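Only the coordinates and a few stated rules stand behind these numbers; no lab work does. Just so it is clear, the structure is predicted and the values come from calculations on it, not from any experiment. Cβ atoms are built from the backbone, for glycine too; each structure is taken alone.
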Structure 1
Amino acid sequence: MSAEEERLKTFIESVTAGRVVSLQRQTRWRKAWFAEVERDGERLPLYIRGDKQLDAEPYPGLDRETEILRLLEAGGISVPHVYGMCLDPVAIVMDMSPGVRDVSQASNDEERRSVAEQYIEQLAKMHSLDLAPFVAAGITRPQGAAQTVLAYVDANQHLYDRTKRRPEPMIEFALRWLRRNVPQQRTRAAFIHGDAGQFLFQNGRVTALYDFEASHIGDPLADLASLRGRNGFEPLGADMSHLLKHYAKITGEPIDTFALSYHTAAFMLTAVMALAGLLCEPDKHVLQTEYLVWNLMTRRSVLWALAECMNVSIQPSTLPPASPSRNSIIIDVLEQAIGRIEPASALDKYQIESTKLLAQWLRHADAANSGANESDLSRIANFIGRMPQDWQEGEKELERFVLEAGPEHDVALLNYFARQLEDQIAIAEPLKSRLEGYALEKIEL
């Protein structure tokens, strides 16, 4: 064990009154461990959830999530039992709930659908909990439609304002549109997951909901909207239209389709806002390939959801064939160098595969960048009245235009940002399997 893990081991034993017999780092981008404790002659499996170690959270501090888990358990929601929170390293020590998240491991479609419906029922139960204990724990209760609907956007606004390092015209456009078009009928506040769709199941039964660092009090429809973005890369087990109907049936609340699209855009925008500052300062943060992928995925979902609200159609880009540049030899050598690295652990192997993806992505971007960049600058010129010298000036001047533009420019700006992003996605050829097609499942109620 490392010195850090020795300290973690000591803490685990103090809160469980047992002896740690195994502690293994989870193979993923953020710190987390699997542990086993021997206690009273039995083995107790634990999961240790570490801190992200990034300034990218609107509600920083795992102590907040720890208290939320305890309140949810008291409210009858299926969540892991918490033993305590370690301060060095920062981590929550909790039961390791049995089961898996991957619904493809269910025995058949009927089981997958049942599991998805059970999750929706847990979500609806959470939305009906008394808010008083959460308010007493320091969770802000919004008042009125604007605060309720934009609770998570407002929380992320502070983070975004503090970490923003360069012009972000797309973010500013989406923020202005959302604040101008709040669905005024959405006033009922509930405790919500915040980043819904995270659950485990085993033998056809949901065993636990997890990851509550984004949880807050807000519009319950926001949880259903956040499911739309997750279902594309982490299927829920049933199509979204069915799950929305199931939620409406058990709660008696019809689904507001405009508000659903609105919340989809708002939720995805918060992820874009959180990443904006990080991706401008790679020298100050330990960045992962996943952040770049999330940035494309979440920006695309924002724009597709806004297009639903505005009844605009967006089509994927098809770029002309690109020729390798003189820099391609550098990328050749880079890929060879990556191939010579011998992984010493599963975590090393994960990092090497991520690096290979980056090199492949870079090759496609290098070959297509000059043509795509020229087209983008020409489109910016249509708004600002002149050709920018480079992309930095283009972003700066376009943000200035966005901040002064009225609603009459909404559709034109949406179409511009959509075309810019679809070009970037077309360039990201190695990510095609994750990014292709409609980022949001079409809803039919």
Structure 2
Amino acid sequence: MRKTSSTLILAILSILHLSNLVQASENSNKAAGCVISSHGRLLLVQGGPGNKWSLPAGYAEARETPEQTAQRETFEETGLTVNIIKSIDTGEQQVRLFICASEHALQVSSNRVNLLKAPHLGRETIQAGFFDATEVEALKLRFPDQVLRLFEFKEVWQNSATEEVAYFSDRLPYVQDLELFWMNKLANATSEWGVFFRAGNFLGETWFYVLCLPLIACLLGWRYLHRMLLGLMLVTLIAQVFKSMAAMPRPFNYLPRLSLDGASGFGMPSGHAFSAMFFFGALALWSTSRIPLRYGASIALMLALWTAMARVWLGVHFASDVLVGLSLGVALLYIERLQNKHESSTGVQIAVQPYAWFGLGTLCLVLGVICNQESLLLPFAVAIGYGLAGRHSITGKASAATSLWMFMGMAGLVLIKGYLTNQLTVFWQIAVKDAVIYIALGYWLRAGAYRTFQGLLNLSLPIRTKSQE
């Protein structure tokens, strides 16, 4: 036990140490970026922390000049080869900006730019587009003052040539070309169905499942809470590794008019469809004493299909993406059923064993580095939190009061995460913030909520006893 906890604490210290190295690296290099425009519109790129919009820019590598940094970062984020026209002084001290012009005409559709040749598409970059001053104000900007100030210098911008096209079809497979055709028809035919599909999309959000865990602990029992969370973390791990291996762009990268919200990462498979199939399917398997499996499975399938259709409607997944996601969900449900039989026959609960969570965390760390997947920070940090909680054993079901206390703590973590994400702009700061919150989440779910609630009960017991006297 002590050895495992020491190893986990060492992992936390390693994260903080690496964060300090990143901070030192960023502070020691000046950032540089390009100001690219066309017909009075400014080119912005969506991606990075919080999926916000910003200029194509980044930090210098060793022995790079600011001009070289601006050109390299622009190429990596957009696939554009640009010429430096001149430097522009907007009064900023931390970043060098240059007026740039593309060497070739930019393919544009619905004011979005073709990024299919961008090396960092799906990893750092989601989409890019040209925006005027009014449109910029409605965007979620990473550096709002910087972008808005640039419109005061429109007279020195250099116009880049553009080529208007219907959609971007660079090396698009025939099946996906056919899917785009039907997705476009679906979007046109159901343009008024926004509320319906967005509700379905919400059913696939990770934080929706996490906030449902207290209810699972109350209605089904503590062991099902642990099994559900372990399963969801496995979903994240498998989906992100598959995405990295397949490296397939999303539909809106080909047909920009489909993009309503955008989405980070690659498209294949759909993590929403995967997690929805597992989440609702697992609830159906565990609730057979209340609902016959044939009815529970039918409800689970309908909810998962609703989520899958929503992802297609939002333009962030092909139908093939969600089909693969649903299939992976069914496969993981089969493994969960085998695990359920093993637990019933042996009494060993794998989902509460520190070695299971430590193994998951180690796997996430290794694959996260190999695949360069920042999203694996979630299961990695949650696994650390679970491991730090030790072998604390809770049997039976959670009381309604305990479940409410657990929910309140988790909701507080969600609010803190959202607030800090909007306040922070530097990647290492956001990474450390996420790591700390996810570790706290894992500890809270494993034992923190129960322990603190029992502590509150013990404090209030003397008061109740005195009042009864």
Structure 3
Amino acid sequence: MGRKEISPVEVVTAAIARMEALEPVLNCFVTRTPDLALDAARAAEAAILAGEDPGPLGGLPLSVKDLIAVGGVRLTFGSRTMAGNIAPADAPSVERVRAAGACILGKTTTPEFGCKGTGDSPLTGITRNPWDPTKTPGGSSAGAASSVAAGVTPFALCTDGGGSARIPAAMCGLVGVKAQFGRVPVFPTSAMPTMAHVGVLARTVRDAALLLSVVSGHDRRDPFSVAGPVPDYLDACDRSVEGMRVVWSPTLGYAEPLAEVVAVAEEAVRALQGAGCRVDMMDHVMDEDPLDLWVSEFYAGASTRLRRYLEEERELLGPAIAAVLDQALAQPLQEYYTKVFKRYDFRETMRSFFENIDLLVTPTVPVPAFAVGLDVPPQLPQRNVVSWQYYTYPFNLTGQPAASVPAGFTAAGLPVGLQLVAKINHETDLFRAAAALESVGPWAGRRPPFGWAAPSGQPHPPQLPQ
């Protein structure tokens, strides 16, 4: 844009047109803010014409997940209990993208309070996947992922408390990153304050690095906020992976992935090896599934925050979410704190595991995108609304940097994601490996069959289930 070849207002106007054209089918936004976006675009254009720096995100369209506060705009958390709630001020991440010149198109959909890994809520209904609108985009950053995959914005702000950036990234063929816990400050305080991350979703590794670099950094309002210099994520994208020590684990020791997902992920692992990584296979990384530790922490916070609604307005909550929250509230205090201390033990075990490696690599999710309206993949009927997400929640317990990057596609043309997990405070290793994979098999040019041809007119959707 510094060359004045295209106007920020033109860019944002085109993004708004795409959003409006696709919204009747994909349903990515709970609140649209075109005026807010255009005001920012005009400011960026004025800065450019005056020879001033519009900021690193100047004139670029962006969306914000509806678990993150944008001052003066609805903050609904995907719930009918909060349908009229207005955020009084920006979250730190939103302050930073605004200061960097970004143009916020709207707030994207999430399942209720971000409490499951699919893309529907009682407030907003079903959000769909542009690779196949009969499939879920994953969650809980559902609208963010679907809209980025469909080309509405190049990137999006999202959250990740158990995989909510990485799961939809995998199912929508995107890059999804949660940095080290506390690297991006969270405020107002999350209901899951020891596991909640603000993350980023993008179509390319460098776009993800750019956005994460803008929102990272200490903020006094978040007591967990990491103090110290922000790593140079963009520089890391240009660094070699030669000699990186990588462990590939298809199951972590307990997951039950589809064979096709593992096969696609293994191809990506071979690409890392071909780029110079030293790869070892270790299926049994963990002694047991840490699900109980995650559920105890995540839902204890959510259920405490939502207790009044459970007791007084239960009919407004989704039944699946209410049932899990009930279970968390019934947890005795001694049992809860026993799990808290087991979590610290688990964190130390994983820290020690990473002493001799740079990356742990797994599939991101065990299945490709499945039918909308389901809480659990039909291939995993023994699991519940959370437990089917085998690979992602362990690394919210540890707080380590983790990302999902495109690994390839199933025979049916659905994306498969590869999860990269780095040691504490080593986000740069994520970007080194992700950029290496992207250079071997660029994925941004492969676009969903639905969505990219739509802005010239209203899309003609297929017959979709309700």
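Points to keep in mind about this one:
- Answer label among 1, 2, 3 for the case where helix-only ellipticity at 222 nm (-39500 (n - 2.57) for each DSSP H run of 4 or more, over all residues; to 500), calculated from the coordinates, equals -17500: 1
- Read-out distance in nm of label points 7 Å out along Cα→Cβ at positions 82 and 106, computed value 1.9, structure in 1, 2, 3: 3
- Looking across 1, 2, 3, the calculation of FRET efficiency 1/(1 + (r/R0)^6) of positions 258 and 290 (r between Cβ atoms, R0 = 30 Å, to 0.05) that yields 0.85 traces back to 3.
- Across the set 1, 2, 3, Rg/Rh (Cα atoms, Kirkwood Rh), for residues 250-345 alone reaches its highest value in structure 3.
- Taking distance in nm of label points 7 Å out along Cα→Cβ at positions 42 and 226 as the measure, the highest value among 1, 2, 3 is held by 2.
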